[in-house]
Structure 1
Amino acid sequence: MFEVRKDEPDYAFVPDAQAPDINRYGQSIELADENDALAGKSLNINGDAGIGENPNRYKQHGFYFNADNCISCHACESACSEKNDLAPHLAFRAVGYVEGGTYPNYQRLNISMACNHCDDPVCLKGCPTRAYTKFAEYGAVLQDPDICFGCGYCTWVCPYNAPQLDPVNGQVEKCNMCVDRLEVGLKPACASACLAGALDFGIIETAPDNREQLETQIPGFPDPTITQPNIRFQQTRSLPREMVRTDDMPLRYERDDQGAGAFRTKVRENGKGRSWNLSKLRSREDPLVVFTLISQGVVGAFLALFLGPLFGLEMLAPASHPVAYPAFLFALLGLETFALALSTMHLGKPHRFYRAFNNLRFSPVSREVAGLAVFYNLLGAYTILTGLPGLFAWLPAGWLDTLSTTLGWGAAIAGPIALYFMHAIYRIEARPFWNHWQVLTAFFGNMLTLGALTVGLVYAVLSAFMSAPFAGPLQLLAIPMVTGLSLEGVGLYFHSRDLKRQGGEGAASHYEQTTTFGKTYLARNLGLLVSILAVAAAALMGLEAWVGVAAWSAVAALVLATAIVGRALFYVLVIPTTMPGAFFWRNRGFQEHARETGLAHMPQVGVVAEH
């Protein structure tokens, strides 16, 4: 057990306050009673089998933050870092701020934030490895770094930037509510260390001393309905109508005088012009750019290859090219093998990839991995049966064809389902730029376009070698190509329109899209339009032989370049609903500056150098 000092001050102990039965979200504050199977168990903190004697052990606890009192001394951060022995680039609790007004009445609002141990923890649902647990003890949401394999999905879905991905150790860690201190009646280290009485802790919905408000909103705080967080705010001082962030997020918070006076998230336009910024298209998600495009292309290519003969494309039938057909299947299987291997490079612990199947009930990541695994194995089995029939000569007559057809249809069905699960990963409320049906049109559009184009180009080359015509089949394959490109274009149009209408972080992402990456964005859109026209022109011209191969190769290069740029923009543009940072801390702009200038090589700066 945590050792309580003999001279521990009274303010360091959690008060035994009377709490209501239900919190403001309609959830029970009593998480277990004495007859519950969850009660009376040890948390095994540091291997200690003892059970804390806190009388409120099974009630939901939470933090209280009084913004009127916070002086941004960072004592809470320091206490947390010391207690948890954190590296300089990690912070379970961070103090950010927003500013507003005009000289001489310029005001700053500080916000101290850690994990809010939510009633509906999206990190727990999203984690594919089941590293998170919502405990009945104090309502703490705890995470086990040893189970985590470092995918970082919990950092995507959390609106408060609470889980911290450690790129050095390849795992996520977060605030644990200092449950070892709670077991002996002490407040978490951060609350005990607060100098100005701004941060406090107790049973949720019970007001600490000298408090008037128990609000769930404050300027800069995301929508509490996403996770039902267990934090309450007080902020009584009058604030300017507009507050801005000092980090590089193009966001501001404007008071809604027509409503209840709450602050709404708006775009902070800074008048910058359009730029290319091609170097900034690189990100930690680069493996996912390649993985998603290859997987969508492989699924689309198999669909074109398997279903093509049913729509008059006899050139794609196995009997038409008994050697090329299985060879192409093996190539697709190898390509998808490469994509799956590359996807593990996105993990902090790639050798633990198998843990991705652990949370099929809740995690879209687990479902995507399972969906792709089913497709991959069905494709592999179909490829082996088709390409190496001699291995199965022992099967009764007719069984090989029946089994092969069944596996082919299974792969044809599993592929699109896997891509649907892939799209579901990005439908995240905490990332409004992604939370739009355009993700589905983009993924399925790429499936149709890249798949049909790959099959068409391969068979065009094969036909050119054999001096056989291929213009007719390419004209039919141009239909899914144009359909896929048009589907993506329509999705992008509505995506842009809806982002501007809804405002907030989604509109800010679109603002970055049209300014910081403005020229790249226009080039991608122009590339999409030209690709549609190029596919249509190449199909209508009906070019044959090597001239036709050259034309379709040029079309393929344009389509692929457009797809890669678009997918890279997809990952780098997203602005999450995270808490405001400071000028030097949790500021993406400063992190880029530190890496460019070499400051990141000084550990005390708190920025990890690229490696």
Structure 2
Amino acid sequence: MFQTEPLAVTFAQQSQAGRKETNEDSMGALCPADSSLLTHKGCVVAIADGVSTADAGREAAELCIKSFLDDYYSTPETWTVETSCRKVLGTINQWLYEKGQHFREAHRGYVSTFSALVLKSRSAYVLHVGDTRVHLWRSGRLTQLTRDHAVHVSGSEKYLARAMGFDVKVEVDLHRTPIEKGDVFLLTSDGVHDFVGVDDLGELLAGVPGLDGEQLDRHCQRLLELALERGSNDNITCQIVRVDRLPDASADEYLARLASLPFPPELSKGSELDGYVVVAELHSSRRSQLYVVEPVGGGQRLVMKTPSVNYEDDPAYIERFLLEHWVGTRVKSRHLLRSVDPPPDRTCLYSLREFVEGDTLSDWIRRRHHRRGPLRETQVVVDIVGQCVRGLIALHRKEVLHQDLKPGNIVIDKDGKVTIIDFGSCFVAGIEEITAPIVRDKILGTASYSAPEYILGVKPSAKSDLYSLGCITYELLTGQLPYGEAVEQARSLSDFQKLSYRPARDSNPHVPIWMDRAIERAVRFDPHQRYDELTEFIYDLENPNPEYLAPSSTPVLGPTKGNGWKTLAILLALTQAVTLYFLLHALG
């Protein structure tokens, strides 16, 4: 998430029409000056070759480059490189294809090849469609990182099998490779690599280390001249990128940057810090403290979170503490707690977020069930869960998993508005791509609400948050948990297989059978048997699923009780026995 030394590269690029009248190639490169953007999105170099047989090939190539550079850096910082690139290129391709439909023949429209290199942290991401190429020169060896999407009809004649704007959907090759200091990448159009051999390319790239930017420009120019000398009759374009520095800080340096601000002193009611006065202490634990604060002299109340001094020298803890605030500023929803930027001249490490007055769902459940008995108004629960779904969808769209969804991390105010709080355990896909010289803090959620995949070491997904929400829905209706307290001791697959879902109707007869079965599906131990989307779950809570209505019907995806597989095996054996009986009878 944070680097002591950012990635540094030197690049040069040249493009000429060559022996043609117009240049239908296009190119572009960008390394953001903003250190945060450089860390989370990286540097981009891209090349495109407008198809000469298309009437708008030049415009297509230029559009590919300009749109990709603009739109990639506009995607959320929480997204992975792959997600950002595929969404951006999919949109560009669709635009090109639709513009091309104005031509009588589709291939006469907006069609272009496209190759790009994204350098983020210590990885290179290569995207490619068409016959432009990306090479890597390392330790005296040249490796082609792309595969031409072209079919050769004869020695000199070929046609593209894949290109941007060629069809309504485009299949883009994308792969990731580790990078090293001193790596040199070369991007070329076919007017260069169809005429300059691998040996000549390698010899030219061998002279790149140690060159400054101006010398590297001349190196690019020399490659284009060489292509012309070898008989190139096409547009000629090349880009050279050298990796000068990697974000490879030591753990001590990493800690020094993370802890550039000291931990705050112990606070109590009436304490002042950076223009805020503590009104009350909300919560204190081994890992952090929460206070209600307001500006000195009065103003909007906020919640201040301070780190525990127990972790002053723990970079993994500090990084996760900072990540929680980072998530709260980048994912927006009225059902997610909003982070507030601290004063620019703050004197120590803490975070601020909006103050939401209300009860946690833990308190709500305790008050409703322990005092009033089984909940009759199931629609109240559906409304609460629906608001949670909207908050989770906002997170998942940014490739963020909450990972600690539980009643204690959900607040409901006097008007019934629900807010999901505490992003301290979040998984952010885009951050995980960034290499750090530490073992990142992997905080597990509360066992009673955590999906089994966290315990079993299976990669979590949005379905993991769905499992937690299913458990919360069950508890809202019954005051209990779907598998009881025994789930907290489950540590292996066999442990989970021994547990059985307890129908919500057993504890609360007011729960409709179809709602019970929707919850049962949401909390299945196998994530593949849960709903694919949160919206499907909330829909089945609001609308009776015909498959769940009959009391004797079998749940859609089979049994989930511990003895379910035994029952299935017995049924299969009986079926085979009956089939064998009739077969022998027929033969007899």
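Every number in this text was worked out from the coordinates using simple rules, so none of it is lab data. Nothing here was measured: the structure is a model prediction, and the numbers come from that model. Cβ atoms are built from the backbone, for glycine too; each structure is taken alone.
Observations, loosely collected:
- Each of 1, 2 could give log10 I(q)/I(0) by the Debye sum over Cα atoms at q = 0.08, 0.10, 0.12 Å⁻¹, but the derived value -0.66, -0.94, -1.21 comes from 1.
- Origin of the value -11000, where helix-only ellipticity at 222 nm (-39500 (n - 2.57) for each DSSP H run of 4 or more, over all residues; to 500) was derived from one of 1, 2: 2
- Given 18.6 for Kirkwood radius over Cα pairs in Å, for residues 137-280 alone, calculated: source structure among 1, 2: 1
- Highest-scoring label, criterion being distance in nm of label points 7 Å out along Cα→Cβ at positions 113 and 217, among 1, 2: 2
- Relative contact order in percent (Cα under 8 Å, 6 or more apart) - structure with the largest value, from 1, 2: 1
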